[in-house]
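Multiple structures are listed underneath, in structure tokens.
No lab work stands behind these numbers, since they all come straight from the coordinates. Bear in mind that the values here come from a model prediction, so they are computed numbers and not experimental data. Cβ atoms are built from the backbone, for glycine too; each structure is taken alone.
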Structure I
Amino acid sequence: MTASHFPVGVVVARRKLVGAWASHAWLPVAILAGLPEAAPWTRLSAGEEEETFYAGAYEVELHPAETAHYGDNLASGRPSLWVALREVGPETYAVATVTADPYEGESLAEGIGEIVEALPMPPEIQARLAAFYAAFHVERPFQKRRRDRADPEALARQATATGQGGRPRREEP
């Protein structure tokens, strides 16, 4: 049986900005297939323009109903995981979610207040996602819906009930 959830490690960067409004920005920059021994928010590197931190572990959940979305992600040519960071205090961030569903990732990016990045999916996670897809995906044939036949008299009935132009008739005094 293929696991429907697995942990990943998230690496974030604090990048220096040049501008009057902000001195730096936080961004997710990498996904780790394994979990390191490091504690959350351990500094990994420090430079003049950027510092990187291990933000911690997050449990990615896969759902059998979303396998078509996972298949689209794997077939995209650049399989990705979407990571959302949420500010939980002044200069304090937490990993809000990590998803392999590209449509959920797109909807996360439309939100306000979270920092969302699509990050390259490590090969080990691609293999897990492909195994989950193979185990649970059921191809559903496309069925074109038939439209209801138009009623050509509907517009005429509406005009006589409300008057010309779709406005109610006004009674003269």
Structure II
Amino acid sequence: MNNNTLAAEAKDVLMQLVACIDQLNFDEYTQKINLLSKSTIGEHTRHIIELFEQLLSGYETENINYDTRKRDIRIQENIDFATERIANIIQQLERNDKQLLLTTLYNNQEMIIESNYYRELMYNIEHCIHHQAIIKIALLHFGKTEIAENLGVAKSTIEYRKQCAQ
């Protein structure tokens, strides 16, 4: 798999996210949902966006730290603002692979792990799909019917289902 494939895949999952949140009104986007442990679609959207943004800023410094993301409340409260941030991410995804360090706090100890851009981009794609599965539950909760069939489904699961259907 090369960067063009990964960037295209990341763009696709982010555009799926945009399609989801574009069908919501402010109250739906910001409503705490008991079924989701009182989180909101906006909070899940913010989380996805900020991890992608951490990857892109970490690419420049060659050190990614997802723990230090800003947690910009405007993303979880404003659909248009979230959509703008997603568009900005999409414009920056196509980059060459390079070695990166991943810094994280684990069991109260800072750990630094070697990684690379492609690996972290794949992580963000899978992470986004995971949160889309959660968002899909919320969309169904609100009675939304314009939901992509494979929203929140891992690519490996989609391929497996295709094989089973043959």
Checklist outcome for this item: With helix-only ellipticity at 222 nm (-39500 (n - 2.57) for each DSSP H run of 4 or more, over all residues; to 500) computed for every candidate in I, II, -7000 is reproduced by structure I
Checklist entry - Comparing structures I, II by relative contact order in percent (Cα under 8 Å, 6 or more apart), which one has the largest value? => result II
Checklist entry - I, II: which one has distance in nm of label points 7 Å out along Cα→Cβ at positions 33 and 49, as calculated, at 1.8? => result II
Item to check | Value 3.3, calculated as distance in nm of label points 7 Å out along Cα→Cβ at positions 17 and 57, assigned to which of I, II | outcome: I
Checklist outcome for this item: Ranked by distance in nm of label points 7 Å out along Cα→Cβ at positions 81 and 129, the structure on top of I, II with the greatest value is II
Next on the checklist: Between I, II, which one scores greatest on mean projected area of the Cα convex hull in nm²?
Outcome noted: I
